[in-house]
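Pasting the structures here.
Please treat every number below as a calculation from the coordinates, not as lab data. Note that the structure is a prediction, hence the values are computed from the model and not measured. Cβ atoms are built from the backbone, for glycine too; each structure is taken alone.
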Structure I
Amino acid sequence: MSAFSLSFLIVATFLVTALGTAWLKKWLMEKNILDYPGERTSHEVPTPRGGGLVIYLVLVAVWIILISKSANLPTEALWILVCSVGLVIPAWIDDLGQVSSMSRLLGQIVIVIIAMFFLTGPFPVFQGVLPTALDAPATVFLWVGFTNLFNFTDGIDGNAATKAVVLGFGVFALSIFGEIPSGLGELGITAAAAAAGFLVWNWHPARIFMGDVGSIPLGFLMGWLLLSLATRGQWAPALILPLIYLADSGLTYTGKITRREKFWRPHRDLYYQHAARSPGVTHADVVKVILLGDLVLVGLAILSAQGMIGLSLIGATVTSVTVIIYLKVGFRQ
C-alpha cells in the first residue's frame, strides 16, 4: 500500500473509532450497561463498559481492506480475524452479564488451538529453542496467556488502549527498518490508530471503558502480531515490546502463588493498580510513567532487530524493573 493510502487509512481509522465510541457511549448509557464502582474496581462513578466493541469492529473492517489491498501480508491474516469472532461474542456477553472464568478460559484455549492450524510460519515458532514436541503447546500457552495479560492491563483509565497504541506502533517501526514484512507493520499501525481513537474517550477521567469485548480480542490479535515477529526470527523484539506488563503480571502472580492465594480470582493487586491508588495520584500519572518505559522498549526492540540482542535484552530488563520499582515506591514519595 502506498504511503498516501496508508496515511489516509490511519487517519480514517482514528476518526471512525473516536466518533463510533462517542455514539456507543450514548447507547450504552441509554441501555444502562454500566460498570459500577466496587471493591475490585478503580473508578468512582458509574461508567459505560463495552466500548472496545468499536475498536474491534473498526479494526476488522480496516484489516479486511488491508488484506484485500496488500500482497505483503501473512496468508493466515483473514483466518485469524475469523477466529477472533469466537472470542468477541462471549466477551460481549460477559460485559452484558457474566460468564464463568473457567468457561472463558476453555473457550480461549479452543480458539487459539484452531488459530494455530492457520499459522503459516516459518516454523517452529520458537525457532528450535524448545523441543519440537513442546513448540505448539508452548505457543498455545503463551498466546492464551498473552490474551489474558492484555486483558489485565484494562484496570485503570487509558492503560490498555495506550498499550495497544505502543505495541501497534512498535510493530510498524520494526517494519520501517525492513526487519519484518511491511504488511505486518500496516496491521500494527492501524491497530494503534483504532486504539488511539478510543483513547480520546478512555483517557483519565474515562467516560467509557473498553471491557472484555475490546481487551480480549485485541489481546488475541496483538498476540498474533508478536508471534508473527517470532516466527520470522524476531523473537527478541516480540519479547521486549510487552515486557513491562509481562513483568508486572508475572511478579504479581508469582507472589500470589507463593503466598498460596487464590490467584484466579479478580483483584486489584497489579503494581500499576497499587500505584493508581496512591494519595494524590491519578490514573493518567501512572499511565504516563508506563508509557515512557514502553517507548524506551520500542527503541530497544528496534536495536535488537538490528542484531544487538544481548544489549537490548539487558536494557529492556533494566527498564522494566525500573518502572516496576517506581510503580511500587515512586508515587508514595
Structure II
Amino acid sequence: MRILQVNSARKLGGGETHVLELVEALRGRGHSVIVAGRREGPLHPDIALPFLNSADLFTALRLRSIIQREEFDVVHAHVARDYTIVAAAAWNIRKPKLVFTRHLLYPIRRHLLYNRVDGWIAPTRQILKTLDALKPKYSVVIPNWVDVEKFPYRPHAFHSPVTVGLIGQISPHKGHDDALEAIRQLGGEFRLLIAGKGNARYEAALRRKAAGLPVEFLGFVSLAEFFEETDILIVPSWEEPFGIVLLEGMASGLPIISTNRGGPSEILRGLLIPPRDPAALANAIRSVRPGEFVREAREHVEKNFDIRRVVPLIEDFYKEISHKKAQNSQERKP
C-alpha cells in the first residue's frame, strides 16, 4: 500500500514518537509510507506544509493537490487540529481511504467534513465512546504500543529508602501536588524522584512545596536509568487518555500505581486508586511489595501492546476499510 501519514506537531512528544514508529514499522512490512508535517517539525517530513491552524485553506489545497497526484491508498491523520484540513483535502477524491486516530477523552464535535472519514481508530474503549456523536462509518479500538525489546524486564529489590518515580510533563493535571502530599504522609522511609519539565512557574511552586521533603527534581532523564533507580512507578494524573509510560513501566518490571480515570483502568496490571486523593496514593505506595504484579504485567504488555502485534492490526484495518470502500463503490454503480 501507498500510505500518507499526517502530523503537524511542533514538538516531539509521545504522539509523534508513535507516528515515527508506525512509519518505520509499516515500511518494514513492505509499504510505501510518506510523512506530511511542518517544515521544522520533529517528524522531518517528506512533505512540508505550513499547518497554520485547523482552518488553513492554503495547506488543505496544497495537500489536496498532493493526494490527487500521488494516488495514496490510505491517508492517516493523528492530531485533532489536522482533521478538518485533511478531510477537506481529500473531499470528493475517491482513491484514498481516510483514517483518523483519536487520542483525546473529551467528546469530539461533529463536523460536516468528517463524513469523508472512512475509519476511526481509538486506543481505548473509553475514547471510542467519545466518537458516538459522529456515527462513524467504521471505528475500532487499536491500542498504542511499545517496542518490548527496548525495555528489558528487570525487576529489582527495593532501595532504602524506597524510591517512588513520577515521570512526564510537569503540570497540575498530572497529579504532582498529590504526589508531594503523599510523600509528606509517608515519612522518611520513602523518597520521590520527579522527572520531566513543564511550566516554569508551576515547577517553581512545586519545588517550594517540596522543601524539606525527600524529593528530587531531575529534569529530562534517560528512561532506562530512571526505571533502574525507581522502585515504584506512580501515575497520579487526574485523567489520562492512555498512558504509554504504563506500558513502558510494566515492560520493565516495575510495580505501578495509577489513578483509575481514563486509559489506565483498561491498561494497567497494578494498583488503581481514585484521582486527587493523596491519602489513597500514600496507602497504595506503602502496600506495594517488591516484585508484586510485575510478571503478569510484562506478559500483558507482550501479548497486547508490543509493536509487532499492534501494527499488523492497523495494517489490517487499512485493508478492511479498503475492502468496504471497494464494496460500496461497486454497489453504487448502475
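Listed values, structure above:
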read-out	value
If mean count of other Cβ atoms within 10 Å over residues 52-59 is computed and equals 25.9, the structure in I, II	I
Among I, II, which structure scores highest (criterion: distance in nm of label points 7 Å out along Cα→Cβ at positions 36 and 116)	I
Winner on mean count of other Cβ atoms within 10 Å over residues 220-227 once structures I, II are ranked, highest first	I
FRET efficiency 1/(1 + (r/R0)^6) of positions 164 and 324 (r between Cβ atoms, R0 = 30 Å, to 0.05) - highest-scoring structure of I, II	I
Comparison of I, II by percent of Cα pairs over 35 Å apart - largest value held by	II
Test item: FRET efficiency 1/(1 + (r/R0)^6) of positions 156 and 308 (r between Cβ atoms, R0 = 35 Å, to 0.05) calculated as 0.85, pick one of I, II	II
Comparison of I, II by FRET efficiency 1/(1 + (r/R0)^6) of positions 12 and 140 (r between Cβ atoms, R0 = 30 Å, to 0.05) - largest value held by	II
Origin of the value 23, where relative contact order in percent (Cα under 8 Å, 6 or more apart) was derived from one of I, II	I
Computed -24000 for helix-only ellipticity at 222 nm (-39500 (n - 2.57) for each DSSP H run of 4 or more, over all residues; to 500) - originating structure among I, II	I
Which of I, II yields 0.40 [FRET efficiency 1/(1 + (r/R0)^6) of positions 68 and 300 (r between Cβ atoms, R0 = 41 Å, to 0.05), calculated]	II
